Structure P
Amino acid sequence: MSSQVFSVVFVGFLLLSLSIRFWLSSRQIRHVLAHRDTVPPEFAERIALSAHQKAADYTVAKGKFGLVMMVVNTAVLIGFTLLGGLQWLSMTVLELTGPGMLYQLALIAAFVIISGLVELPFDYYKQFRLEQRFGFNKMTKPLFFSDMVKGIGLGTAMGLPLIWIVLLLMEKSGQLWWFYAWLVWSGFQLAMLVLFPTVIAPMFNKFTPLADDSLRQRIEALMQRVGFASKGLFVMDGSKRSAHGNAYFSGFGAAKRIVFFDTLLARLAPDEVEAVLAHELGHFKLRHIIKRIVVLFSVSLAFLALLGYLKTQAWFYTGLGVDPMLAASNDAMALILFMLALPVFTFLLSPLNSLTSRKHEFEADAFAARHSSARNLVSALVKLYEDNAATLTPDPVHSAFYDSHPPAAIRINRLLGQAT
């Protein structure tokens, strides 16, 4: 393939994905606004019109913000690639460091820093304007920047060694470098399953053992019924950042723990908390987590194999606005270009992931209906839809393309059909 042909193909896929994304977002906004003034019959007795309208306005605001981010991200992508931004950055870093591993690490670090600086004002706006406007933001500005500093520190401490190992493998381990890199990356992901709940998450939030004895006994009885062993039940101070509520379990093996947001416990009754947890445990007992990990590892292996081929092709670099260097390694540049280009070519596969995720959600709901109460789960979900301002009337096409969870009305009706 020539570089000109690849450039045309890249631009073609970029325009196609942009057109579809804009069309889907526009559909979502129009559909939600068209149903703003009427609560769906399934929720008419449970959710007030004012809450339904707030959810519609929140959804529309997020949709419009997403359109702005779509334009900005596309401009940044084109600036880095076809307009020569990465080429300039590479030459600048090379002049400062000279060729070698330092150049490669510095190039990736510079790219990450620039990308982060571009995203920072939008992250700030989303947190302190959009979320604030709808009453969800509980984060202070010092906490926002403290989280950012911690994130940078963690990214540096864990990311740089990982990137260094991958670059070393790309340089030293021959044509099968991508397989060895996949083994390293897979090991890192598995290690994170253990480290995140026990080391990383406590750096950002406070986790305290569940103090409510009656609720703990109820939950322990549920875990015993379904055969789930946990390292502990914890409450997370999610309210210091957001009014959104949630519950989840994390970890692997002996590190498994169940976590409740304090906002969730403040809103739901004990039987509703049990039903929500039964749903989350359903994901574990039905091996959804294992299945997702297997898919993730399989896809990553295929993509790394593809990168193993692309990094040796001059058209891959020149077609994206970069002149491959003869006197220095192009491995870091190959990683950056692959990361930038891959989403453009895989965007149309998004509905497959969404379809699988929604299937798993239905299965976890059915599990909760068998081991707890479908009606209690319905009651909990309605409260969470209201509290999180989740739209009850998403556009069906937009939802099928993007949403990891089924539309509210479909999900509630199916659960009521399983109620005993």
Structure Q
Amino acid sequence: MSKLFVKTYGCTLNKKDTENVVKEHYFTEDFAEIKKSDYILINTCGVKEQTQTKILNFLKKLKENKIPQEKIIIFGCLVDIDKEALVKEMPDAKYFKVSEKEKIEVIINNVGNNKKNLKKNTDTIIISNGCLGNCYYCAVKFARGRLESKPIEKIIKEIEYSVNEENSKEILLTSQDNGCYGFDINENLNTLLKRIIEIKGDFKIRVGMANPQHLKIIIDDLIKIYKNEKIYKFLHIPIQSGSNKVLKEMNRYYTIEDVYTIIDKFKKEIPEISIGTDIIVGYPTETEEDFKETIKVIKKIKPNFINLSRFGMRKNIEAEKYKDLISRTKKERSREITKIFEKYILEKNKLEIGKEKEIIITEIGKNNKFVGKTNNYLSVVIDENAKIGQKLKVKIIDADKYYLKGKIL
């Protein structure tokens, strides 16, 4: 029987935090198994108002199912950001801040010997905590604090263990901002990547989100390193707004021209590079003209992935001084960007039909179909049998808005 039930909200960083907490304990994410579990672990996220609502609704669901509150452990960013809202819904649960998550291990280690030896294909490596920004819409800084980079040698040992002992084929480098890695310890992302690609083994590295103001400092050497076969040709650069006025009012430390320069340089040297970005619509100062600037940027760059968020007011953020836009305006702008994205991305993906690709099988998706990643981190779904971690050559036979369809050669 499962000893732990786990529910994680938020980013890759949060997912890795959960993994570090549960370590090798048996756990389930199947709600049907929740009443059999000794502890219910909920790792929270405080970035978006919508996510907080989902978390509070889940706590209500636990109460409706008469789950004893003393079995519930709530941790993560929202505990730092708005613990009051959580306690109001679940007063007798155990609460731990981001900086206190190690204390959870003491509790769940008393569950007994429930360790499992899991060989995994993908591993997430946290390279730093906190950031150097002070974005006026962000509440995560209250939970994660200022930048604290992990020493390079420690990261290298973690990756070596993952590749050699756990047979990982895919390494995801994550943090709040990979772009400023090492700035506090006289290192940088380039130095780290140079060391990682020297590690022996057959694996791929996905570099996580990196803010433009830091990328522009290290870009020339970074592009050279990106050409190495061990690095996915994927750049996650958050734009947030296409309006320089709004970027300034968000307290972002770059202009849209900086973004264009970075992406143009990457595409010139690595034409197949895929681009991921983050966009916030409905920031309190965003006018219709500002929104049109964002649309203009999206149409020009045509990113392969967009993490689209409607601005949500959070406690104690600097943007509280502004009057929030009405919900309908945010929804309309969000829908317009989604419509634009889905139209061009389907056309873009159809250009891949007929091409041959090498993929690494990374997961089993919907309907038990295998999903692999191309060299530039596009998802390819195949109907044929495969194994997690397997490398395959495929031919792209069809395309959807969010993935390609492939056939094994």
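No lab work stands behind these numbers, since they all come straight from the coordinates. Owing to the predicted nature of the structure, the values given are computational and were not obtained by experimental measurement. Cβ atoms are built from the backbone, for glycine too; each structure is taken alone.
Here are the numbers for this structure:
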quantity: Label whose coordinates, when relative contact order in percent (Cα under 8 Å, 6 or more apart) is calculated, return 11 (choices P, Q); calculated: Q
quantity: Rg and Dmax of the Cα atoms in Å from the coordinates reads 21.6, 60; which among P, Q; calculated: Q
quantity: Of the structures P, Q, the one that -11000 was derived from, the read-out being helix-only ellipticity at 222 nm (-39500 (n - 2.57) for each DSSP H run of 4 or more, over all residues; to 500); calculated: Q
quantity: Winner on mean count of other Cβ atoms within 10 Å over residues 6-13 once structures P, Q are ranked, highest first; calculated: Q
quantity: Which entry (P, Q) yields the derived value 1.6 for distance in nm of label points 7 Å out along Cα→Cβ at positions 230 and 246; calculated: P
quantity: Which of P, Q yields 3.6 [distance in nm of label points 7 Å out along Cα→Cβ at positions 166 and 342, calculated]; calculated: Q
